[in-house]
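Below you'll find the structures, each written out as structure tokens.
Taken together, the values in this text are just the output of simple stated rules run on the coordinates, not laboratory data. Since the structure is predicted, the reported quantities are computational estimates derived from the model, not experimental observations. Cβ atoms are built from the backbone, for glycine too; each structure is taken alone.
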Structure P
Amino acid sequence: MIYKTNEYLGYPDRISVPAGETVRFQLSSKREKVHVDVLRLRCGDVDANGPGFKYEVMKSGIDGVHACLDQEIRPGSCAVVEHGGALVPSGGAWSFGAYVYPTRIADNAKAIMGNWCEAAKRGYALEIDAEGHPVLALGAARLTLKARARERVWSFVSATVDLVAGSATLSLIVPADGTRPAAVHAETFDLPADVPFDSGLAFLIAAHHRDQTGKYAAHFDGKIEAPRVFSRALDAEALRVFDWRPRTGATTAGLVAFWDFADGITTLDVRDISPNCLSGRLHQLPRRGVTGFLWSGAVHDFRLAPGEYAAIHFHSDDIHDCQWQTTFVLDVPDDWRTGVYALRLTPVGDVPEPDCESYVTFFVTPGRKTRRADLVVVLSVATYLAYANSALRLYQVHFETLMEHVLWLPMDDVFMQEHPEIGQSTYDCHVDGSGRAYSSWLRPILSMRPRGYWFNLINDTHILDWLEEKGIAYDVITDVELDREGARALRPYRAMMTPTHPEYYSFNMMNGIMEYQNAGGRHISMGGNAFYWRCGFHPAAPAALEVRRGMAGTRTWESEPGEVHLAGTGEPGSLWRHSGFAPQKLVGVGFSAMINDTCGYYMRKPDSDDPRAAFIFEGTGREERLGDFGFRYNGAVGSEIDRLDYELGTPRHALLLATSEGLGAGALPTPEEFRTMVDGLDGTQNALVRADMVFFETANGGAVFASGSITFGMSLGHNDYDNNISTITLNIVKRFLDPEPFVMPETA
């Protein structure tokens with residue numbers, strides 16, 4: 001049966017909620033009513049070849065039928081300045097302009113600045129049309145300069161409206177850059193009669209008003225820097241070279257506003273340094289911390305030279321918050337178990353529709369009255385967000401070659417192609433070709449729910465299913481709590497488990513786990529490609545994950561030069577390995593290779609005979625193939641794998657328990673694993689292309705086990721949970737929950 005999974009869309013206002021607290025849900029559908037019930041998921045994988053879709057229906061206060069609105073998604077970023085009429089042209093003349101760096105000139109006009117309203121044909125604005133010509137919109141009139149702005153070239157676009165002389169001058173300056181002389185283009189036009197300069201609406205940077213209801217249009221794709229407004233006539237060059245760099249805020253004749261984007265890069269504020277203080281707020285989270293007109297290349301950290309990063313990169317498809325109306329509020333009962341939860345949304349009508357079923361996922365974490373288990377599973381929300389609504393199958397031309405199979409498109413992919421406004425993942429690119437640096441949970445995420453994309457969260461529920469099957473008590477928290485609270489989020493637990501693919505980790509997350517381990521906490525790392533990308537939740541937009549790819553690692557886009565630092569925190573992005581904190585320092589193994597064809601298995605190594613590791617292999621044979629089976633992947637070593645490396649920080653006393661075998665030519669190293677292109681890089685010849693199973697003790701009685709493979713957890717349920725991967729994992733969990741301290745060897 002093919003399910004209709006997108007008849008209802010929705011998202012929570014908070015991705016994880018402690019038992020006893022409330023969470024708001026925002027839903028949208030063309031259907032006027034929706035039936036709601038709440039599920040606690042044990043296994044979210046609907047594939048009948050695996051453990052099966054397992055859940056418990058929870059009784060809640062939102063059960064039943066609710067009215068549902070059809071709510072629009074309106075992507076596109078801009079800056080909004082409420083001005084009380086201060087930015088309406090008056091007096092003798094009005095001059096305004098900005099540096100612009102268009103990254104996409106196509107399809108429709110791109111607004112630079114103004115208060116113009118498309119529906120009412122009131123107000124004024126400076127824009128670039130679909131061919132790159134600067135345009136001055138004045139009420140219903142549009143004055144167009146013959147010269148064109150060019151993509152990915154800085155220019156200064158400006159206009160002067162002389163109300164006394166009845167003229168308007170439109171200008172484009174391409175400043176000299178050392179490779180070509182300055183080019184100045186200007187034209188003067190007669191001013192239309194009775195221009196309605198006051199639209200009664202906010203002043204916008206990088207968009208204009210679609211109508212008078214708060215909807216925006218003509219979103220600019222590219223960078224804008226240093227917009228300024230004067231209440232007097234200035235020629236274009238004088239307006240361009242106005243000396244704003246001291247940022248003293250000193251009165252300059254006729255200065256109405258000057259927005260210095262170098263001030264407050266880590267915020268969502270756009271600050272006016274004029275005495276009028278006409279500051280504004282960013283809408284839909286455009287990218288800051290980007291190089292500007294004055295960037296010299298001397299520094300790559302905007303905190304060291306903010307004046308060289310005085311630009312904002314706006315996109316017509318930026319989406320941070322759908323801003324939908326709340327449909328209902330769930331009061332989570334105190335006695336609900338922690339775990340993965342989902343709203344199940346089904347139609348209301350006289351005729352049953354068993355093929356129509358949508359879900360909205362959220363997580364319940366321990367509340368004040370929750371009785372804690374000894375084991376906590378830290379689910380990987382940052383990774384779920386990084387992959388949220390990935391459209392690689394639609395737009396990456398090499399995808400079939402990468403995956404080594406024929407492309408197939410599930411219905412969610414078709415929906416995303418038809419509705420790109422829903423926003424994509426941090427693996428995708430904006431319409432201007434620049435990589436997407438942000439992903440938020442304040443929008444529908446199709447890839448984080450049952451009957452959706454099976455990677456990441458759905459894979460992780462196989463581990464929860466195994467814990468339930470074995471009767472092991474556990475709590476669930478997410479890495480959001482780990483990011484907000486650090487080691488304090490882990491302190492109540494004797495042991496922690498990270499699931500199949502905890503790839504994206506912030507500074508607080510990494511250090512929280514390290515502090516927990518050093519204090520005697522035990523860590524069972526069940527996955528692969530773990531603790532790889534350094535990322536961060538934006539402090540001013542805490543539902544948004546920020547990723548900067550840098551110029552290395554397995555990536556689908558690359559950061560522009562000078563733009564590797566996270567705008568929200570200022571810290572470097574890219575790989576943790578390049579911040580001196582390779583995953584090997586945390587769990588003993590780090591990303592080695594991607595496996596695009598045959599999965600493999602483990603064979604024990606001599607270290608597995610060490611008495612320190614005897615408990616791990618009880619009930620298994622010395623020469624057994626470990627995990628030469630598994631759901632969906634057919635092997636416990638697959639997808640993405642990690643290996644031991646002492647030079648990168650694996651503790652010297654770590655035991656190499658087992659190493660992968662059976663990998664083929666489709667197992668290829670991640671780029672940072674080799675320096676030159678040579679033959680023999682694949683899994684049939686390269687000794688670095690492998691998964692390592694590792695164990696080591698930590699200070700204060702703690703210990704770490706790492707599987708080194710994403711697909712390890714997908715082998716747990718094989719043969720009705722009776723297999724050697726399940727046996728090993730159960731041995732580890734039981735010992736890690738035993739209060740008896742581990743003892744580090746004297747040579748450590």
Structure Q
Amino acid sequence: MKTEILFTYSKLWLSVLLAVTLGACKKPESAGGETGTLIIHNFYPSSGKAGTLVTIEGTGFAPKLDKNTVTFGNVSGEIVALEDGNLVVRAPEGGQTSTITLSNGSRSQEVGTFTFQALSISRIDPANGPSGSHIRIYGEGFSSMAGPALVTINGKPAVVAGASDTLLVAEVPDEAGSGPIAVNVDGMSVRGQNFVFQAIRSVKPLTGGKGTRVRISGEGFETSVEGNLVDFNGKQAAILEASATSLLVEAPEGVETGPLALTVNGQRATGPIFTRVPLPVITEVSPLSGPAGTEMIIKGAVFSPELDENRVLINGVEVPVISATGEELKLILPGGTGSGKVVVMVNDQQTEGPHFRDQNLGIHDFSPDNGQDNLEITITGTGFDPNPAANRVTFNGVAAQVLAATDNELIVKTPMNVTTGTLQVFVGGQEAVAPREFRRTGVSTIAAGLPTVYSMVVGADGSIYALSGHAVIKLTAEGTVTTLAGNAATPGSQDGSGEEARFNFNNASGIVIDNQQNLYVSERNNNEIRKITPNGMVSRFVTLNQPGRMTMTAGNVILAEAGGNLHRISPQGEITRLVPNRHSLLAYPAISTAGIAIDQTGMIYFLHYWDVGYVIAFTNPATSQVEIPWAGGGPYGSVDGVGTQASFTNPNNIQADGNDRLLVSDMEYEQVPPYGLNILVRQIHIASREVSTTLRFPRGFRDGPLYEAAINDIGTGTMVWGPNGDIYFYQNNGQAIRRIFLR
């Protein structure tokens with residue numbers, strides 16, 4: 001019994017002891033609730049008079065004002081506010097320069113030294129901004145008889161643009177960085193609140209379109225999405241992510257080329273130019289089938305030379321790009337993708353390409369890729385059968401003879417009457433498609449023995465109309481020649497029909513056709529433009545001073561007049577000068593003699609003589625803007641390249657195809673014996689200004705495949721693009737109208 005009483009007493013004593021011990025270990029509670037670790041980040045201003053409001057930035061303050069104490073030396077200051085992590089205290093009367101100490105009821109910490117003096121900063125506005133922006137600094141004691149107030153931002157001197165005793169206006173210096181605003185006057189110094197420097201350091205990517213995701217890196221950004229405003233050339237973008245140094249945004253609908261800008265708290269920082277580009281273009285994928293480990297090459301335009309800005313998906317499976325230029329992407333087929341569409345995404349701009357087959361059989365390339373009957377073609381690829389008879393090859397559905405075969409190469413002969421179309425290989429139940437079509441191409445003569453031809457045009461039905469001698473003649477695609485109006489041997493100027501009409505053409509005369517098959521011809525010698533109906537009736541249309549070459553767009557005639565004036569003539573004969581204040585550089589006569597071209601957007605292009613040879617010039621009729629050179633002007637010779645890096649030797653024709661391309665005829669002087677001349681047909685991609693040589697012919701007169709044909713010359717102003725993509729021209733040597741057919 002005595003033992004039980006003793007055990008019970010011991011248990012009671014242990015319980016009391018445990019309760020006391022736990023009570024001693026428990027943190028004391030303030031009347032205002034729990035307080036955290038007291039941390040001081042900053043305080044400002046660092047000086048002022050009694051009554052100056054001092055802001056202390058930090059964490060761990062007691063939630064209730066009266067549970068916090070702040071002393072200036074041994075004198076307490078009045079705490080007036082606590083919000084958003086800031087404690088505001090009023091400097092006391094009778095205070096002296098000393099250390100500020102803050103206590104939250106359980107902990108104390110030194111804040112910093114406060115100097116009692118007349119100089120003080122109460123606030124700044126704005127508290128953020130980029131280089132060159134202005135900050136208004138409010139306070140007192142800024143005036144001095146000894147010298148102006150000095151301002152620094154993060155330690156860097158700032159130009160003071162305006163000053164009074166209570167206000168300074170300072171300009172943020174370059175690369176100021178974030179840090180305190182400080183003012184020095186008469187040996188006194190005061191540090192104010194921290195200024196947040198705002199800058200855009202990098203933008204990636206710098207090209208794209210609607211929906212492109214753009215990463216903006218820099219400093220001084222708001223950490224909340226709502227605190228930042230980003231615009232692309234004035235159009236607001238959606239912000240997807242935000243931190244103090246990085247934003248992820250999406251280019252808005254209708255985005256155009258122009259500067260990207262960020263606005264924070266009303267302060268705008270401008271970044272680099274973001275360039276709007278069209279969707280990527282896929283022109284060729286090679287191979288269109290093949291096994292793992294095969295290199296795939298995708299050719300086209302508007303790719304990015306930045307490797308990580310391109311993505312390729314095959315049947316929805318992403319395949320890493322291993323090299324990239326603006327016109328070509330390379331990747332290694334991983335195998336196992338399955339069969340499906342090839343998709344290219346450049347900066348979130350997506351284009352769908354051809355179908356890919358995930359199989360062993362594939363065609364990598366074939367050469368030559370154009371020609372005519374009985375031409376030997378070498379096909380390279382994978383999965384071929386070494387037995388020639390086990391491989392079946394077709395050109396546009398017509399079987400070809402297989403001459404030799406290995407695992408990776410076939411030699412075949414094109415069938416008779418081969419036509420433009422798909423090249424395919426069939427082996428063991430599998431089918432492979434070549435990366436591009438085989439094209440039946442060549443040069444043929446339509447009609448010969450024609451008097452001098454000054455200009456030509458091709459109608460929608462393929463009929464050719466030419467100014468020949470002093471008549472307008474018509475040629476069918478088969479070469480039948482008839483006279484529509486005038487007489488080749490009889491010059492003059494007379495309206496009428498058939499041979500009653502009289503014309504006086506020279507080498508600057510031009511001809512165009514409208515949608516109703518009416519022809520318009522310029523007669524430079526007679527200062528007239530005449531209209532010819534489909535049945536050959538000739539009448540005067542308008543009178544102009546020495547009208548030259550012409551082109552047609554939307555029913556309007558665009559004409560180059562001698563002296564360089566450009567005009568638009570409506571179907572009703574209303575004349576509008578397109579460059580009201582004539583540009584002095586337009587005066588070179590190549591404008592009116594060599595021809596002009598107009599693209600699908602209404603921009604006008606023409607040949608112009610420059611210090612280093614001929615170049616392509618550009619005119620915007622809407623703004624009267626003239627740009628010379630627009631393309632060309634590079635090193636001497638016929639050099640391919642982009643814009644002014646390219647050059648021309650002796651171009652004498654320019655045409656637009658209505659699909660973002662210009663066609664220019666040129667001559668090339670060989671730099672080695674026998675120093676002959678080659679005739680070139682060159683192409684300009686309008687969007688990129690890239691000049692490339694597409695066709696090169698030796699001098700002579702020979703019909704046949706492109707690799708055998710010869711052209712002696714292309715008459716000035718006579719090269720035209722037919723509706724079927726063929727190129728027609730007049731060759732003076734031989735007096736012939738000839739055709740370059742590309743399909």
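Annotations for the structure displayed:
- Across the set P, Q, FRET efficiency 1/(1 + (r/R0)^6) of positions 267 and 379 (r between Cβ atoms, R0 = 30 Å, to 0.05) reaches its highest value in structure P.
- If P(r) over Cα pairs in 20 Å bins from 0, in percent is computed and equals 13, 29, 24, 17, 12, 4, 1, 0, the structure in P, Q: Q
- Parent structure of the calculated result -0.29, -0.44, -1.03, -1.24, given that log10 I(q)/I(0) by the Debye sum over Cα atoms at q = 0.13, 0.16, 0.26, 0.32 Å⁻¹, for residues 523-570 alone is the read-out and P, Q the choices: Q
- Distance in nm of label points 7 Å out along Cα→Cβ at positions 75 and 387 - structure with the largest value, from P, Q: Q
- Value 6, calculated as relative contact order in percent (Cα under 8 Å, 6 or more apart), assigned to which of P, Q: Q
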